[in-house]
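Dropping the structures in below, format is structure tokens.
No lab work stands behind these numbers, since they all come straight from the coordinates. Please read all numbers here as calculations on a predicted model, not as lab measurements. Cβ atoms are built from the backbone, for glycine too; each structure is taken alone.
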Structure P
Amino acid sequence: MARRSSTASSSPTISDVAARAGVSLSTVSRVMNGSTTVDAGLAERVREAALALNYTASPLARSLVLGKTQTIAVVVPDLANPVFQSALRGLTTAASHQGYHVLVADSFENVGEERVLAVEARRRCDGIVLCAPRMSVEALDELLPQLAPAVLINRDSSDALAPSVVADYKSGMMQLLSHLYGFGHRHLAYISGVTAAQSNITRVTAIHEFVAAHPDTTIDELPGGVGFDSGYGAADAVLDSGATAALAFNDLVGMGLLGALSERGVRVPEDISVTGFDDIPFAAYTTPPLTTASVPIEELGVQAWDRLWALLNGRSPAYNLSFGPLVVARRSTGPVPVPVPEAPGTR
């Protein structure tokens with residue numbers, strides 16, 4: 001029985017193409033990876049040999065030749081949060097147009113893990129997009145040189161070590177406060193996010209500046225968080241404060257608060273107004289629909305990729321970008337409640 005050759009029983013290799021075309025391995029590599037430095041006649045012989053053998057360079061082989069993985073990493077604090085899902089959608093869609101894949105690392109709100117994850121992910125990729133809202137400025141500036149090329153989402157580097165795309169949370173909070181002030185609310189409550197997070201710090205800065213400009217306004221800052229449970233758990237504190245309106249750190253917190261208020265028989269907005277922040281897709285379908293500040297999160301992802309793509313190709317990235325949120329007024333906010341006068345003889 002005749003033996004079948006190993007070449008016939010396995011996929012063709014780059015060596016097979018080189019032998020058939022009568023060229024070196026390096027020549028085949030350059031041709032298969034689009035190099036224009038190879039003589040046109042040699043390049044045509046290589047392509048004919050590859051076609052005859054039905055040879056296609058594997059992604060791994062291409063990576064070894066080019067020194068690139070065609071992959072970037074994204075580090076996020078909580079992939080379950082629709083905000084980060086939207087940013088990731090914009091980023092992955094844009095990156096795919098240039099043949100790049102995205103590796104996602106989730107720190108699960110663990111600040112200590114962000115640095116480790118970022119360094120490990122960068123070792124496996126060509127570049128990184130970093131969403132690290134709770135990392136200190138000092139730690140961020142120390143880390144970024146190890147990650148280059150890198151782009152920041154919703155963070156700035158104090159030394160401009162990486163380009164950034166951010167949402168102007170201060171402007172968004174100012175607009176929400178003005179919206180409630182216009183309805184006559186003078187006593188408000190703010191359910192905070194994570195205290196050290198930059199996005200929370202900018203919101204608090206807006207609150208302090210608003211109160212300074214409107215001395216007839218009182219805003220109570222209440223401990224909270226970033227998820228449904230934070231808003232749900234803050235309901236009693238909000239009601240005990242006597243505030244006529246509550247601003248939640250984000251839409252998830254606002255939704256949790258709406259649920260808890262409904263269970264207590266508190267009407268929104270007749271008894272108290274509630275706002276969220278971000279305008280995630282679910283915000284329009286709560287009961288009542290949630291007033292919020294709309295942030296173009298998916299576009300943040302697209303713009304982050306544009307800047308990283310420039311860095312990957314040795315070009316200067318576009319200028320740092322800041323998106324100004326816009327208030328989307330829905331039915332969870334309304335005029336300040338009018339006290340119902342007591343009927344005579346009820347005391």
Structure Q
Amino acid sequence: MLVGCAVHNETQIAAHLPAPTYRVALPFPAPAAAPKPRVAAPQALVSSMDTLFRNFSGVAGAAVTSIDSGWVVASGQAQRRMPQQSVSKLWVAMTVLDAVDRGVLRLDQSVTMTRSDLTLFHQPIAALIKPDTGYTATVSELMRRSMQMSDNSCNDKLLRLAGGPQAVRDFIARRQLGAIWFGPGERLLQAGTAGLEWKPEYSLGNAFAQARARLSPEVRLAAFEAYVKDPPDGAAPQAIADALARLKRGELLSASSTDWLVRTMAASRTGKARIRGGLPVGWEFAHKTGTGQDLRSRTAGFNDVGILIAPDGRSYALAVMIGDTARPVRERQALMQAVAATVVANHR
């Protein structure tokens with residue numbers, strides 16, 4: 001009944017929704033020309049991937065790019081923009097490292113975090129920030145916390161250091177990364193997804209969850225549906241896989257920054273039961289996960305993207321994204337593990 005109400009009374013619901021200040025409409029930057037594949041994509045991999053996504057219930061897609069040979073396998077809805085959530089921390093890290101390459105920032109530069117820098121959801125650094133002195137860290141520490149622990153407050157601090165959301169969008173455009181959008185930062189993005197307008201007090205304790213719980217089911221559902229349909233942080237799995245391949249080839253950053261970022265991603269502590277769970281011993285995975293808000297049994301964004309490195313040194317860029325599904329978490333993880341296992345099997 002609530003779903004029916006949300007669908008058929010859009011005008012009435014819109015009157016109760018906050019203004020969508022977190023939405024930014026930008027054209028896709030044209031992707032750079034991909035290298036011509038030296039060999040065709042393995043047909044067995046194409047067939048297996050297509051079967052996996054044909055049998056999965058939900059909005060989902062994946063792309064695999066051979067970094068060495070140049071072939072691409074795209075399955076499911078691999079060209080559809082889906083919610084990135086914390087996958088978007090990748091582009092913040094790249095924008096910061098690009099600033100390091102240009103001499104604008106330094107990895108050893110000191111930065112002080114205060115309580116005014118707190119965001120919401122996962123922010124382990126909050127426990128280190130003292131009321132009177134804050135917490136002083138280097139740019140490299142903030143990036144490690146952002147990429148390895150998915151700390152939202154560290155990411156948003158880095159975003160401001162880099163010049164804000166527009167600086168990240170400019171980096172994406174200059175590097176011609178294609179169908180990748182960047183949102184307004186965690187505060188506005190998460191508030192808008194829930195149907196709220198951001199308030200500073202939401203960064204403390206359980207205030208955000210309590211405010212969200214006070215919203216009517218109709219308002220929450222309408223905001224959730226609007227986000228899933230047109231995510232301001234949306235990106236296509238194929239565009240992300242292509243960007244990761246170009247990163248590994250050294251086309252986006254300096255050699256030192258590329259090496260630093262890939263090594264940092266390889267030490268990530270998140271998503272052990274996602275793609276990493278389908279890899280045998282000897283394979284390395286430098287990656288970034290992303291997980292959106294839940295509404296009932298649905299999740300707006302459940303992702304894992306990264307660079308797979310085989311024991312023989314050959315590598316693949318891989319992006320698996322589930323934009324909207326009601327399937328249990330274990331089934332989502334199983335899909336990602338199956339994609340990883342399929343890539344490994346075809347590598348052999």
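For the read-out FRET efficiency 1/(1 + (r/R0)^6) of positions 42 and 98 (r between Cβ atoms, R0 = 30 Å, to 0.05), a value of 0.30 was computed from one structure; give its label from P, Q. Spell out each step's value before the answer.
Details: P: 0.60; Q: 0.30.
Corresponding structure: Q.
Here FRET efficiency 1/(1 + (r/R0)^6) of positions 210 and 258 (r between Cβ atoms, R0 = 25 Å, to 0.05) has been calculated and equals 0.60, so which of P, Q was it run on?
P
To test your reading of the models, identify which of P, Q gives 0.96 for Rg/Rh (Cα atoms, Kirkwood Rh) when calculated.
Source structure: Q.
A value of 26 was computed for relative contact order in percent (Cα under 8 Å, 6 or more apart); which of P, Q is the source structure?
Traced to structure Q.
Among P, Q, considering only mean projected area of the Cα convex hull in nm², for residues 106-289 alone, which has the greatest calculated value? Present the calculation step by step, with values, prior to reporting the outcome.
Working: P: 11.2; Q: 12.1.
Between P, Q, the highest calculated value is found for Q.
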